[in-house]
Structure P
Amino acid sequence: MSWDARAHWDGVYRSNRPEQVTWHQGRPDTSLRLLVEAVQPSAAIIDVGAGASTLADELLDRGFTDVTVLDVSAAALEGTRARLAGRQPTVAVVIADLVAWQPERQYDAWHDRAVFHFLVQPGDRHRYVSTALRAVRSGGCLVLGTFADDGPTQCSGLPTAGYDAEELAAQFSAGFELVHTERDEHQTPAGVTQPFTWVVLRRR
């Protein structure tokens with residue numbers, strides 16, 4: 001998303017309260033469950049495209065001590081910083097365009113709910129996968145949720161891609177193996193049902 005992604009997403013977050021955006025969840029139950037099942041509380045976790053999600057809060061509540069949130073939107077992460085102010089341990093905040101980001105460390109778990117499906121250009125998908133390969137250590141996991149193949153074809157005014165589990169896992173087959181899949185349905189604040197495909201992939 002090397003187009004003017006920052007301006008687009010800053011505009012979205014500055015013109016809407018967190019609970020108004022279509023991807024809002026009161027609690028990120030699927031993300032939380034899959035991460036807790038996959039890694040121990042000592043694991044280093046990065047949530048890419050974190051936006052205003054409360055996943056970091058929930059992980060801290062469960063004893064996780066090494067959590068990083070990344071988003072292209074400074075406006076989204078301003079709210080996260082304010083919400084988590086004073087929490088211990090602290091959460092690392094990274095403002096970056098994911099497809100151009102150069103990770104400076106490795107993680108035990110990479111979480112993405114609803115970023116990858118915005119990458120409709122093959123080059124952006126390739127850069128995303130290459131970054132994940134560098135950022136996730138051997139034996140680590142990637143917990144990934146995208147629109148399902150029968151899901152929306154656009155979101156927030158942008159085109160999106162949908163996947164079934166096999167198609168999604170195939171995007172990462174160069175360095176990850178599929179260990180779990182599931183499907184769930186997200187209800188937007190307006191009451192629209194959006195089907196999601198989830199995969200858990202293990203780094204070889």
Structure Q
Amino acid sequence: MPNSVSAVLVIVAFIMPGFVANRVFSFAHSSPETNEGRMLLGAITLSSVNYGVLSWLLVLAWTEKWYADPILLTLLVLFVLFVSPIAIALLLVKAIDAEWALHFRSIFRIAHPVPKAWDSFFRKGIPCWVVATLKGGRLVAGLYGGNSFASSFPAQEDIYLEKLCMLSPEGKMECVIDRSLGGIIRMENVEMLELFEI
């Protein structure tokens with residue numbers, strides 16, 4: 001029995017940081033559902049990165065005998081299993097979105113991890129005016145601002161505009177509709193979505 005408990009603890013200690021990092025990373029970069037084998041491989045890879053980054057701390061903890069103090073040991077375990085993987089995932093997200101990473105990907109023709117232009121634009125949270133041309137030819141316009149929302153992959157694309165606008169017969173935005181609480185537009189009904197600077 002002790003052997004099986006030890007084995008489970010080793011597996012949890014090695015795979016847990018990767019699953020935590022992978023989960024945090026997936027919030028920022030949505031991707032298609034992968035099978036269990038790929039998910040496990042990703043978790044092992046991220047765990048290896050985590051332990052590689054923290055190797056100096058683990059050596060220090062061993063030489064200083066931090067394992068003898070229950071409080072220090074608990075803090076170390078929490079840091080290694082949860083805090084560090086979250087920090088590594090957030091740093092990876094920042095690195096992927098950095099200008100140098102764009103340049104690096106273009107040189108080596110590496111696809112961006114964000115699967116759709118929809119997600120790439122709306123995850124930036126840039127406020128803008130939106131004009132949607134529906135399939136029947138009708139125009140709907142409104143403000144995409146701080147209280148608006150756009151779905152993200154793998155969900156179907158839809159957008160909540162916090163304020164709707166009056167349009168002239170020529171299709172120009174004239175003013176925000178009085179007492180407007182906005183509107184939800186499902187992209188399956190849209191021919192084209194236009195975005196304009198505020």
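What follows is calculated from the coordinates using simple rules that are stated; it is not laboratory data. Fair warning: this is a prediction, and the values are worked out from it, not measured in the lab. Cβ atoms are built from the backbone, for glycine too; each structure is taken alone.
Among candidates P, Q, the computation of helix-only ellipticity at 222 nm (-39500 (n - 2.57) for each DSSP H run of 4 or more, over all residues; to 500) that gave -8500 used structure P.
Taking Cα extents along the principal axes in Å, for residues 8-79 alone from the coordinates of each of P, Q, which one would give 37, 20, 16?
Attributed to the structure labelled P.
For distance in nm of label points 7 Å out along Cα→Cβ at positions 96 and 176, the calculated result is 1.7, so let me know which of P, Q that is. Intermediate values should be presented prior to the final figure.
Details: P: 1.7; Q: 3.4.
Going label by label, the one that fits is P.
Determine which structure produced the value 0.75 for FRET efficiency 1/(1 + (r/R0)^6) of positions 104 and 160 (r between Cβ atoms, R0 = 35 Å, to 0.05), calculated from the coordinates; the candidates are P, Q. Corresponding structure: P. Given 13.4 as the derived value for mean count of other Cβ atoms within 10 Å over residues 72-79, which of the supplied structures P, Q does it correspond to? Derived from Q, not from the others. FRET efficiency 1/(1 + (r/R0)^6) of positions 48 and 64 (r between Cβ atoms, R0 = 25 Å, to 0.05) computed as 0.95: which structure among P, Q? Only one of P, Q returns 0.95 for FRET efficiency 1/(1 + (r/R0)^6) of positions 48 and 64 (r between Cβ atoms, R0 = 25 Å, to 0.05), namely P.
Using the calculated result 1.9 for distance in nm of label points 7 Å out along Cα→Cβ at positions 16 and 40, pick out the matching structure from P, Q.
Q
Suppose you compute Rg/Rh (Cα atoms, Kirkwood Rh) for every structure in P, Q: which one lands on 1.15? Source structure for this number: Q. Once FRET efficiency 1/(1 + (r/R0)^6) of positions 56 and 144 (r between Cβ atoms, R0 = 30 Å, to 0.05) is evaluated on every structure in P, Q, the highest one turns out to be P.
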